[in-house]
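Asker: Down below are the structures I want you to see.
Derivation of every value follows stated rules applied to the coordinates shown; laboratory data play no part. If you're wondering where the values come from, they're calculated on a predicted model, not measured in any experiment. Cβ atoms are built from the backbone, for glycine too; each structure is taken alone.
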Structure I
């Protein structure tokens, strides 16, 4: 009779038993966290398209650890540490998600695909109708990035990692992924995971921040109706072309992102229906789904239990809180500058992630006054937030590279 050790037969349990206590409890925690993300995505508390695959990937990768040669522990999902071309070819043929990681994650392509889909959904007419107030609020909404960059350095992060983590304040997940790949490749996984988790959780908390900082009477302030010049698709295309080329000239490090988002805008306005449907549905949803799945699979306990992750958690949440406060401060500046005719709640929409925060602003205003229609103004600030998050990220990358830290 063959004598089989049950732990060798069920290697997931064997690797769990052989792990040091920190990894043991870390794997259990991440499996349970994965279940929680799936539940919250299913209930609509978090974005289901992102959180369900991320949660399942996170739970599965921490369950499916096995022994390799030399008693080394690993998974069959990703082994991205190949050093020769033969190893790379073998891995691309064997490991399940390695081709997606190698061909789409390691070069930032996944972020560009998500931006392409987002761009096809953006109506830049909201920005063109109110360019100055929209851009002012968007800049105010980057307060978290400005504050947490030096704060991260003071908390012990190297300058490149502090810069990458601070981009969470821009509240733009693909931007966080792209910047962390450029500046802090070694810890881009925890930075990106923290960024996406906090984006989902913090938006649930933003209504409470609005209630705390904006009194009900002001919160329900109705914006004066102003007749705006109708903006044609041709004018929007010209805006997209000029903005793309100008921003790429000024900040070439983010040129792939500028091209992606503005070519999406151009496709939307040019009447290319087939490509609009392709980019706004299959490309955006497909890229977002695999973004969540691969991020979840990258969440092995050894990676997430890096001591730096606690600092990333603190810096990330502070970045989003300060950015929201900055947007509301900008809203108050416009409130007083216009003789108390501007609703400061619009400022929360400057914290990017189209169109979530714009909807949050409208919802909170409607609670206090059903006749308060602020969504057009909020969408202008929201779309500008996408642009300014790319600009701030490009500036950070340029500054850090100038110091030789990346």
Structure II
């Protein structure tokens, strides 16, 4: 029985372990990073990452997700087509962004978007082929490059966090391009994507709305609270997003591949509820940790950061029920359901931000809109999958 369980979950266990290693690397680095870079640095970095996150979701028109369910003969063509779409969208974005941000931020955003989309494309291509060891190694390598560059460059020169992010993105981009060319993981074609247009027309708008909704608090904090508060939010969000990224970028891929030919939603429901319950104690910890512990970890300049942790942890636990249920809908080519729910979630967030702005004196509590909207959205997805069972 143990051997059967091990065989069943070996794939997800290996990937989860690699992301855990990456998370440990990131957590170990954070106390040093908060002392090497200023709060202002983290604020600027947070704004850049918010834009990177939004653009990364649409740069290749979600053809990376299509790789998880694509026919074998289409996969290399999708890699080529997705790369071309990414390059074109980034080029257009660079022109627009140059009117909003300085050159350093524009370079960071564009290099970050290209690196993210290409890495995720190759990750999904190898994951669909059950190359879990490669995917695990890629997860660890990605974390190592980011951390080593961000820790090492300030020892050699005066550099901002945004510029160090550009360097790490360019390095990852070079590594992945060399791997693609060396292994000929592309096929010049403009036909394959036509068979996966539902990912473009349904999954892309949903992903774009999801990313915009997730990053909306960055714009709210920077406008209504200030850039320094943005630094607080950025470091907290970066810390809590580690387990979230584990779920959304990796475990969801596992379930999409698993549910590709599964019509019964029962297993998706069970997995969603289980993950949600398991996540509760992990996030409850942030409500009992003393402020002194946060100051010991991040430094004396981060007074009040515990409030940010508690507000975000209130709703982030709900995301853990998302991967199996949303993966089931994606695998069944029903991304339009996610799109509709995302619109409602975004409207709820807007209404709550506006209402809290009028009602609360301390504007940081406007962020309470985030956990409320997250709880609604993720359990609405679960309810949609449960309804499809009937």
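Asker: Using volume of the Cα convex hull per residue in Å³ as the calculated read-out, with 146 as its value, let me know the right label among I, II. Walk me through the numbers on the way to the answer.
Answerer: Numbers: I: 165; II: 146.
Comparing all candidates, it corresponds to II.
Asker: Can I ask one more? Quick check on the output: 0.00 is FRET efficiency 1/(1 + (r/R0)^6) of positions 190 and 358 (r between Cβ atoms, R0 = 25 Å, to 0.05), derived from one of I, II. Which one produced it? Present the calculation step by step, with values, prior to reporting the outcome.
Answerer: Values: I: 0.30; II: 0.00.
Clearly, the read-out refers to II.
Asker: Of the structures labelled I, II, one was used to calculate helix-only ellipticity at 222 nm (-39500 (n - 2.57) for each DSSP H run of 4 or more, over all residues; to 500), giving -26000. Name it. List each step's numbers first, then the result.
Answerer: Working: I: -21500; II: -26000.
Label of the originating structure: II.
Asker: Now a separate question. A value of 9.4 was derived for mean projected area of the Cα convex hull in nm², for residues 198-341 alone; which structure in I, II was it taken from?
Answerer: Among I, II, the structure yielding 9.4 for mean projected area of the Cα convex hull in nm², for residues 198-341 alone is II.
Asker: Additional query: Which one of I, II has distance in nm of label points 7 Å out along Cα→Cβ at positions 150 and 270, as calculated from the coordinates, equal to 3.9? Don't jump to the answer; show the numbers that get you there.
Answerer: Numbers: I: 4.5; II: 3.9.
Structure of origin is II.
Asker: One of I, II was used to compute mean count of other Cβ atoms within 10 Å over residues 166-173, and the answer was 30.5. Which one was it?
Answerer: I
Asker: When you work out relative contact order in percent (Cα under 8 Å, 6 or more apart) for each of the structures I, II, which one comes out largest?
Answerer: On the way: I: 27; II: 22.
Going through I, II one by one, relative contact order in percent (Cα under 8 Å, 6 or more apart) is largest in I.
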